[in-house]
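Q: Structures follow.
Every number in this text was worked out from the coordinates using simple rules, so none of it is lab data. This is a predicted model, so every value here is computed, not measured. Cβ atoms are built from the backbone, for glycine too; each structure is taken alone.
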Structure I
Amino acid sequence: MTPERFIAGGFGSGFVPVAAGTAGSLAALLIGALLLALSPWAVALAALLATVGGYGAIRAARVDGDPGWVVIDEFAGQWIAMLALSRPSLTGLAAAFVLFRVFDIAKPGPVGWADRQHGAFGIMADDVIAGAIAAGALAALRIVWPALLG
C-alpha cells in the first residue's frame, strides 16, 4: 500500500468491510478526543492538516469517484465538528459524532452541492462543509444548553 492510499484510507480505518465512513469518523473522534484533551488548538491543527493533506493524498493516489475506503475526509469533517467543543466530554463527543454523521449522510443544501463536485475537491468538500454545519449546531447547543455538552 502506498503512503498516499494509507492516508486517504484514514490510516487504515477506511478498509473495514462495512460502514467505512462511520468507522473513519469513529477513529477520528477517538483521536480527536485525545487531541482536545491536550488543547482545542491541537484539534484545529489536525483538522487543517487532514483537509489539506487529505486533498493532496487523494489526488496523489489518483482516486476515481468517491470509493468507500477513502475516509480522510471523514477525519477532517469530524475534527471540524469538534472545534465547537472546549474540552472532551461524553455528551459533547457523542453530539459531535451524531451531528457530523447526520449532515454527512443526509447531505442537506451545500453539503449535497459539494458532494456532486468531481475529484479530490468533491470528496473533501462535502465532509468539510458537513463538519462546519455540525460545529455551528454544536456551538448553538452550547449557548442554549451549556450543561449538555459538559
Structure II
Amino acid sequence: MEVILRQDVIDLGYEGNIVKVADGYARNYLIPRGFAVKATHQNLHMFEQIRRKIEIKRLRAKEEAEQLKTNLEAMELVFFEKTGDDGKLYGSVTNMAIASALEEKNVVIDRKKIVIDEAIKTVGEHKAYAKLYHGVTAAIKVIVNPLEEKRG
C-alpha cells in the first residue's frame, strides 16, 4: 500500500514522502496513529499544495539544529564522580546524566538522542554525540574528574 507520511518516521521517510509499506503496517500502525494517510488522488493533491510549507519547515528545523550543534560543540560538561584508586568510576556517566547536565545549561535534548560510543567509566575527557536532526550530529565534550578534586 502506498501512503503519504504526515510526519517524519524513523527508518521510513520524511513528512510529505510517498512510501510503499505493507498493508497491515499502514492499516494497523501508521494510519491510526496519524503518521500517514492513504495515497489517494485527493490526498496527493492536498499534499502537493502544502509541500512548500513542509520544505520551509524542514529547512528551519535544520538551521535550528545547525545552530544548536555549534552551541553544543562549544560546551564542556564536567562531572565529578566517585572513583577507585585506579581512576575507574564506581558507576558510569550515562546519556541520562548528560541530558540532565545539558538541561542545567538550558539545552533540552531527549536522552534517547544522546549516543555514547563506549560507556564512560574512567576519569578523563570523553565524547558523546547528540543526534539533532537528519544528518546533523553534535559532538559533546564530557570531562570526568574524581569527586575528591571538587572538595579540595
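Q: Given a value of -23000 for helix-only ellipticity at 222 nm (-39500 (n - 2.57) for each DSSP H run of 4 or more, over all residues; to 500), calculated from one of I, II, which structure does it belong to? Don't jump to the answer; show the numbers that get you there.
A: Working: I: -23000; II: -10500.
The read-out was computed on structure I.
Q: With distance in nm of label points 7 Å out along Cα→Cβ at positions 29 and 125 computed per structure, which member of I, II shows the largest figure?
A: II
Q: Please state which of the structures I, II yields 27, 16, 7 when semi-axes √(5λ) of the Cα gyration tensor in Å, for residues 21-68 alone is computed from it.
A: Numbers: I: 24, 14, 5; II: 27, 16, 7.
Traced to structure II.
Q: For mean count of other Cβ atoms within 10 Å over residues 117-124, which of the structures I, II scores highest? Mind dumping the intermediate values first?
A: Values: I: 17.6; II: 14.2.
Max of mean count of other Cβ atoms within 10 Å over residues 117-124: I.
Q: Then there is this: Taking 0.96 as the value of Rg/Rh (Cα atoms, Kirkwood Rh) derived from one of the structures shown (I, II), identify that structure. Working shown, then result.
A: Working: I: 0.96; II: 1.16.
Clearly, the read-out refers to I.
Q: Now for a different question. Out of I, II, choose the structure whose coordinates give distance in nm of label points 7 Å out along Cα→Cβ at positions 61 and 101 equal to 2.1 when calculated.
A: Details: I: 2.1; II: 2.8.
Computing distance in nm of label points 7 Å out along Cα→Cβ at positions 61 and 101 on every structure in I, II gives 2.1 only for I.
Q: Here is a further query. Between I, II, which one scores greatest on relative contact order in percent (Cα under 8 Å, 6 or more apart)?
A: Numbers: I: 27; II: 20.
Structure I comes out on top.
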